[in-house]
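These notes open a run of structures that come right after.
All of the numbers you see were taken from the coordinates with simple rules; none came from a lab. Predicted, not measured: the structure shown is a model, and the values here were computed from it. Cβ atoms are built from the backbone, for glycine too; each structure is taken alone.
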Structure 1
Amino acid sequence: MITFKQVTKTYAQSVALQRVNLTINSRELFVLVGPSGSGKTTLLKMINRLNEPTSGEVRIDDQKVNDVEVQTLRRTIGYVLQSGALFPNMTVFENAAISLAVLGWPIKKQHERVNALLQLVGLAPQKFAERHPSELSGGEAQRVGIVRALAADPLIVLMDEPFSALDPISKRQLQELVLTLHQRLETTFVFVTHDMQEAIKLADRMAVIHNGELQQVGTPAEILTMPQNKFVANFFAGEMNTKLYLQAVLTAHLGTVSSSETSNDAIELKRTDTLSTWAAILAKKPRALIRVDGKVLAPQDLMQYMATIQLGGQAK
């Protein structure tokens, strides 16, 4: 678990972060999102001490990062930069194995580990291991950067806008790769982006940052359906298809107030769950009732709501 307590960062002429309190859970894919210059990268770099708070503290599993020798700390944290940042005079294998060489791994074990990870990210070792960065595409170079970050089996992986310079196809492929790696490795990922669609796609939870201040923390569905302030609402305005969430069904005044008679067998859902979740329940149990925030919704409520969307009207 990563904890920021009253973290502030000031420079001579500006304030980068203001009294940030935030907890990132172990094994979570957590996204820091906000416009350029909002302070999200500054916050990320405090985890591996590439940046230091002016005041406040950062803890990993309740230990202050400042109490850990910096090289020891960084050996437990993988770091993926925007451009891959590969050394041009080294091969793919040499770039990927840097941390393993520092740790004194035998060369045979280095090859075994790097080859396994290259295979995992879709780069055939026999084809790519001896190439140099100049022989790689942008997407391939970033895959090597991910392998390097994962090589020493870190507890935490930091990713600082890693796909911002890539073409849309490569970006989508690497987003899917991150989701797969996170699920398979069960490692804590902290991902920085200013791309709202990327944040929504990747995050278990996300923190929205603006002008150095934390605006809202929650799941993508919570932030899309219940923005806490005008900035968050405006920032995600293009992504907020709130018609797809149960929140919108409640807003349309459908359903009945829950009572012991109507809700005993109802399946509990949240207002931030999607209509797809509801439909999946009905596919298995066509007469199932669901309960959301004290209201019971029946299958006909879903049909009535979908009809109003098609007609562009409001449910009565």
Structure 2
Amino acid sequence: MLISQVKGTDGAIVVAVREVGGEAKAVVGAGSVYALAMEAANAGKSLADVIATKGLGETVDLEKAYAEGRLLPPITHPDPAHLHLTGTGLTHLGSAATRDSMHKKATEAAEETLTDSMKMFRMGIENGKPKAGEKGVQPEWFYKGNGTQTAAPGANLVSPSFALDGGEEPEMAGIYVIADNGTPFRIGFALSNEFSDHVTERINYLYLAHSKLRMASFGPEIRIGAAPDDIRGLSRIKRGDEVIFEKPFLSGEANMSHTFANLEYHHFKYGLFRAPGDIHVHMFGTATLSFADGIKPQAGDVFEIEVSEFGLPLRNPLAVAAEEEIVVQQL
């Protein structure tokens, strides 16, 4: 089942659900996806059961809403500061050729010749998929921002004036709410564009934190439940009527050096991330970047990420913010 949010003609949130390829229907009496998820989490019920109890109403034309700019992020918090955008990298094996090459380099090279990134990648290969009852190695982790940094599907991903690059990262994101007792509950998975500044990151790996403090987009729909083991999609960039970049990307545990469960554990093991009522959108990494192919996106370019099992494609134009003068005032 896919779940999404649309801004109604009266400005209220309409929650829509459908099966892949099917017609979307509004959930009766649902104030938001967040409200439904918290109701399910606190009652110990599945989200599907809560939706079934409420029932379905009128048909929702998601394509029309997308064209009219009325699609919202598939989950929002009444207070955006309580939605957390985070992610992890060096988790994907890439194509078979890339996988074999990286595995050979990571396992055969002398320790002193490995970069920190390759060491982290090797750690994931060796212990990113622990056996039941064991703890796996922790991954690279980064913070992107809160709900104020979320771009709705179809809305601009705004790059700061000082950025050296604004490039896409096509990824799967896990979508979570924290129940009143502090237990994390996963709603499901969604497409995401973990928008980053790859030029800044390349200057020095210690600039990774700076490079990740950017907007992100996810959705338009959340696939409720577990993710497929083998996820295959397309990432493209359009400049006007021309496609300047298009490449397949892989995700799912069959194409990763970590399990989702291991990555989730190492995020939620921090009590900081188990505050009741919070939302977490945690992005799981990618092996496909247009930056690696020498593409430099420009303002007006449109990023498009699609995987058929996850519903509508995620589209976002690139915009660049005007320069700001920041002066810290003395109280």
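Quick check: -6000 is what I get for helix-only ellipticity at 222 nm (-39500 (n - 2.57) for each DSSP H run of 4 or more, over all residues; to 500), calculated from one of 1, 2. Which structure matches? Here the read-out was taken from 2.
Structures 1, 2 were shown, and semi-axes √(5λ) of the Cα gyration tensor in Å at 31, 24, 20 was computed from 2.
Ranked by relative contact order in percent (Cα under 8 Å, 6 or more apart), structures 1, 2 are led by 2, which has the greatest value. A value of 2.5 was computed for distance in nm of label points 7 Å out along Cα→Cβ at positions 18 and 82; which of 1, 2 is the source structure? The value was obtained from structure 1.
A value of 45 for percent of Cα pairs over 24 Å apart, for residues 146-281 alone, calculated from one of 1, 2, originates in structure 1. Which structure, out of 1, 2, was distance in nm of label points 7 Å out along Cα→Cβ at positions 10 and 298 derived from, given a value of 4.6? Derived from 2, not from the others.
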